[in-house]
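Please go over the structures that come below.
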Structure I
Amino acid sequence: MPPDGKLRAFVAIDVSPEIRDALAAARGELADLPWAGDVRWVRAENQHLTLRFLGDVERSFCVELVRELERRVAEVPVFDLSLVGLVAFPSARRPRVIAAGVEDDAPVTQLARAVEAAVVAAGGEAEERRFRPHITLGRFRKPPRGKIDLAGREVAPVTMSVCEAVLLRSELDPNGAKYSTLGRVALGTGVD
């Protein structure tokens with residue numbers, strides 16, 4: 001639990017019901033693989049594409065961050081997001097996460113850069129890790145032995161329009177995280 005006055009938060013793209021359905025079908029395809037029992041699957045209602053994890057932050061930071069997001073995200077045009085393939089992070093040899101990749105990551109990377117600029121302008125620390133857009137399907141409880149093979153396992157080519165970024169609070173629970181919305185920021189309002 002975060003210290004008093006702080007909350008655990010992140011900025012994300014909330015995915016559409018169609019994307020959630022495609023991810024559920026992909027998860028069903030993985031269920032028969034030998035390592036699938038060692039994966040803690042993400043509940044459908046919690047699936048999202050993280051643009052920036054913030055960790056434990058002050059509530060006042062969240063208020064300032066929403067202001068900065070409104071300024072910067074407004075300059076990012078609305079775009080389509082399409083799923084493509086299944087991936088293991090950090091690699092198929094040492095997987096910790098099973099995820100769906102994103103086709104043409106340029107628009108989502110542009111949005112992530114705008115979010116990063118907003119975080120820094122609001123007083124947050126700069127992120128050192130490279131942004132890799134994906135939607136997590138599950139996390140390994142313990143790493144499997146050897147390389148996992150995702151060949152021939154796909155996710156349906158579903159597309160959604162990304163119109164906003166969402167600031168979410170994450171409350172950790174033994175049954176899985178619970179998310180609540182702290183703010184929504186529209187894309188493209190400053191684009192001519």
Structure II
Amino acid sequence: MKKKVQEYFVYFMLYSMIGWIYEVFLEVVVYRWGFSNRGVLFGPYCVIYGTGALILLFSLGWLMEKRIYIGKVLVTPLLVFLGIMVVTTGVELIGSYIMEFTSGGWAWDYRRFAFNFQGRIALNPSVRFGIGGMFFLYVLQPLFVKMTERMPSRVFRAVFGILAIALAADTAWLIVKSFQV
């Protein structure tokens with residue numbers, strides 16, 4: 001059980017870092033706004049991506065294992081895609097409210113997109129998250145599982161420890177900073 005929790009924490013951190021890279025890539029390369037730290041913490045991670053990834057693993061993992069057909073057409077991947085869109089959109093909406101409550105605002109504004117709700121969520125990013133979630137569930141997660149299974153125990157524990165210390169220190173720094181006037 002302890003090893004499983006550690007594995008999920010490592011996955012959380014990996015996806016948080018991948019999310020940060022994705023956000024910075026969009027900001028710098030696609031939109032050409034220049035660099036800014038896209039996470040709420042100091043380090044190179046967006047914890048909303050790690051949180052969303054774990055929620056997807058726990059909520060849709062069972063569906064991926066099913067083989068659901070309509071006639072002769074396998075529709076499981078379509079159902080997983082739609083599930084990803086619903087889950088990630090919900091996570092983003094809840095995350096925006098949490099960020100607004102804790103810091104006075106949230107880190108994105110989707111008002112420029114059609115079919116948006118208060119600039120917090122929109123169809124365009126939801127579709128992108130659906131595509132990214134499919135890549136995550138069907139490509140990255142199996143690779144990460146193999147990586148953690150093949151990693152020697154000592155190395156895995158060291159990686160886990162370093163990531164845990166980094167996140168704890170970063171969170172502590174954020175808390176201390178928030179109490180400074």
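Taken together, the values in this text are just the output of simple stated rules run on the coordinates, not laboratory data. These numbers come from a predicted model, not from an experiment. Cβ atoms are built from the backbone, for glycine too; each structure is taken alone.
With helix-only ellipticity at 222 nm (-39500 (n - 2.57) for each DSSP H run of 4 or more, over all residues; to 500) coming out at -7500, pick the structure among I, II it was computed from.
Only structure I yields this read-out.
3.2 is what came out when distance in nm of label points 7 Å out along Cα→Cβ at positions 98 and 146 was calculated for one structure; which of I, II is it?
Among I, II, the structure yielding 3.2 for distance in nm of label points 7 Å out along Cα→Cβ at positions 98 and 146 is II.
If we compute distance in nm of label points 7 Å out along Cα→Cβ at positions 58 and 154 for structures I, II, which one ends up with the highest value?
I
Just checking, which of I, II has the largest value of relative contact order in percent (Cα under 8 Å, 6 or more apart)?
I
Hey, volume of the Cα convex hull per residue in Å³, for residues 66-161 alone derived from one of I, II reads 141; which structure?
Working through the options, I get structure II.
The value 11.6 for mean count of other Cβ atoms within 10 Å over residues 122-129 was derived from one model only; which of I, II is it?
I
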